[in-house]
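**Q** The structures come next, written out as structure tokens.
Each value in this text was obtained by applying a stated rule to the coordinates, not by laboratory testing. Note that the structure is predicted; figures quoted are calculated from it, not measured. Cβ atoms are built from the backbone, for glycine too; each structure is taken alone.
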Structure 1
Amino acid sequence: MNLDLPPILQKHVEASNRHDVKSSLACFSDNAVVRDEVREFRGQRMIEDWIVKTIEKYKFQFEPVSVSGKEPEFVVAIEVSGTFPGSPVTPDYRFLVENDNILSLTID
């Protein structure tokens, strides 16, 4: 599905699907926060580690299916397929965006 995602979120999805750690990390602000699987990752170093481990563990692919909200807050439902039980799943990705950077991401 071709959605009209904000440019920074489109960059994040594309980098994630390529498993391009450097490009994915570049989408986040220096002091960004990610909340995923009941854990919190703060700052570039922790987020980079989270990206690397998530790629290794799940070998995922993203397909955004809907987007709602307006700057600075967006909710994107993303179908995630990969090497995990129950694949695919469609969690909500809650983004807070500022100055073309992701300030926070919460995956529900």
Structure 2
Amino acid sequence: MKLLLDQNVSHRLVEPLSEIYPGTTQVGLLGLGDANDREIWDLAQQEGYVLVSHDADFEAFSVLAGGPPFVIWLRCGNQPKALILEKLLSQSDLIEQANSDPSVWCVELY
């Protein structure tokens, strides 16, 4: 499972996440730092990414349109990168399980 980190999630998390989530990248690293939410959604859908964001808009997209892409909604607010990293790594089993359920398109991490 490869993650696409939204603009609001640090690009510095790409490398440490790549061991568990190979192929992970961040929109800014793809030259899409100024892309709107729909463009990011479409990219994630076309390229098979799991979308990671603090942005509630992606959760709304998943409710309205279903998926893919699968969305990880970081509901923990602006926290240090180390805390975000820990949440994504420690919850990898939950994320994998939710991602494999065809009726689930979003998981919230607090």
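**Q** 1, 2: which one has distance in nm of label points 7 Å out along Cα→Cβ at positions 15 and 63, as calculated, at 3.8?
**A** Values: 1: 2.4; 2: 3.8.
Matching structure: 2.
**Q** Okay, moving on. For helix-only ellipticity at 222 nm (-39500 (n - 2.57) for each DSSP H run of 4 or more, over all residues; to 500), the calculated result is -11000, so let me know which of 1, 2 that is.
**A** On the way: 1: -9000; 2: -11000.
Comparing all candidates, it corresponds to 2.
**Q** So, one more: Identify the structure, out of 1, 2, from whose coordinates mean count of other Cβ atoms within 10 Å over residues 47-54 was calculated to give 21.1.
**A** On the way: 1: 16.5; 2: 21.1.
It must be structure 2, since only it matches.
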